[in-house]
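Read-outs: derived from the displayed coordinates by stated rules, not from any lab. What you are looking at is a predicted structure, and each value in this text was computed from that prediction instead of being measured. Cβ atoms are built from the backbone, for glycine too; each structure is taken alone.
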Structure P
Amino acid sequence: MTRLTSAVRRLVAPFAVLLAVTTVSGTARASAEPKAPENFVALRTVDPTIIQEMRYFTPHNFVGERIDGYRQPVCILTRPAAQALHQAQMELLRQGYTLKVYDCYRPQRAVNHFVRWAKDLDDQAMKREFYPDVDKTRLFEDGYIAEKSGHSRGSTMDLTIVKLPARPTRPYVPGEPLVPCYAPKSERFPDNSVDMGTGFDCFDTLSHTLDPRIQGEQRANRLLLKSTLEALGFVNLAEEWWHYTYKPEAYPDTYFDFPVSAKSLTNSH
């Protein structure tokens, strides 16, 4: 009996040690979320007047669900980019407008989520609104989805202009009927933005900033955003009227993966 108990103890002891090590390492991994460098800030601490409608925290995006890594609906940017955006806001406020951001810093895990979704050809839930005329097999080839994003470097943002006084945008209801993102403004999903010719994240050549088919008030609105931001050092991505990067970038070669959350910021308050 004693010999059997000793034998059992000899067998059980290594497993107990292994379990303890596994538990500790699992706890360590859970508490070891990456943090943002010190010069990343919440945009609200630099300019609380800029509207934030963080689309990837919500299901109203081309995937149709909240995107990995978006823990809170907050815009995080490198401090120089946030300060330059504040200067743009001051200029637009004088003209009766405000900026509104849809996305700012984007963790690599969110980009990975986009990539997984793009490879799942059966998931077409949001096609009618966001990519009505693009075959999902072409999303990588046509440049709509990539395995790296400048957003992950912290100085790129997606944004638009809203006429003051700003009216609230109604919440998106999952499962509601979808309308193509290039439909007339009165028909597509309501957005308190000025009319830019397409909605945000519209996978279509009509989203190219200077597409010649976009004329009149729509073109003037795009050019107002473009001229205001470019005067302060921002560079537009020609294929997306909403996409701007502040140059020179603080981290031109680094793709961060800390979550979008106030807790990721070392100077959060």
Structure Q
Amino acid sequence: MSNRRAELGEFLKARRAQVAPGAVGLPAGGRRRTPGLRREELAQLAGVGVTWYTWLEQGRPINVSGQVLDAVATTLGLSDVEREHLYRLAEATPARPPRAGVYANELVMAEIVTALDPLPAVITNRRFDILQTNAAFADLFHDWHTLPCVHKNLLWCIVTEPLARQQLLNYDTEVPYLVGRLRSAYGEHLGDAVWETDIDRLRAVSPEFDELWSRHEVAECAPRPRHVLHPAAGELHFTVTELAVPAHPDLVMFVETPSDELTRERLPLTRLTPAAR
């Protein structure tokens, strides 16, 4: 059984467990050993054979048509990004074309990051390894690096650095989102030694990440809020925007834009002197 098929099975089981029987017109009562729908219930609702669906969850190398995958996805109530993830794992043709992004090359993106100052900005790969930041970003999150990092990685620092947990006010929504983005990208890198090593290491060091990773949740790229309690500037509110680089599909640029005038006024208070950097 391939890693991709095994991941497909785990993803389907995790999503099936989240579908309440009552939400799809089935009696909510009765004794159930596990939450969510039974395999035979999902197969019946999707109009596919129970044996075929069981084999799909078991990761067997069976042929899967787009029509059948669509029926399963609809029954599970999958979002667009979850459907794409399902298709990728099943090695089938995507139900819709990839979303368009911002076209630029790597050198241009690096120059843009620098030019965006005083807006905090960073370029990472899809594992969230930090490749380049501007000074505004480095100053804003300077205190998030009191512990030695195995490598410079956004997700690693957030889930292991105590000050990050204290200063990121919407930590409980930001971390599941980042883990969901990582899980979505992971579908394209199953079996990659670097990816597998990084994820195993993070699961070992962070029980919180391990629990979130085991949910098999994927997240779609979207602007989102970030609320930071800065020791010098006080409470700051940003909108985080992600810009893709189709010419370099493993790169993402994150830009933090003040979401209110008070944050814009306070942003200069986050800057450090050259000696303090």
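A compact table of results
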{"read-out": "Value 18, calculated as relative contact order in percent (Cα under 8 Å, 6 or more apart), assigned to which of P, Q", "value": "Q"}
{"read-out": "Structures P, Q, by distance in nm of label points 7 Å out along Cα→Cβ at positions 108 and 140: label with the highest value", "value": "Q"}
{"read-out": "Volume of the Cα convex hull per residue in Å³ from the coordinates reads 155; which among P, Q", "value": "Q"}
{"read-out": "Origin of the value -12500, where helix-only ellipticity at 222 nm (-39500 (n - 2.57) for each DSSP H run of 4 or more, over all residues; to 500) was derived from one of P, Q", "value": "Q"}
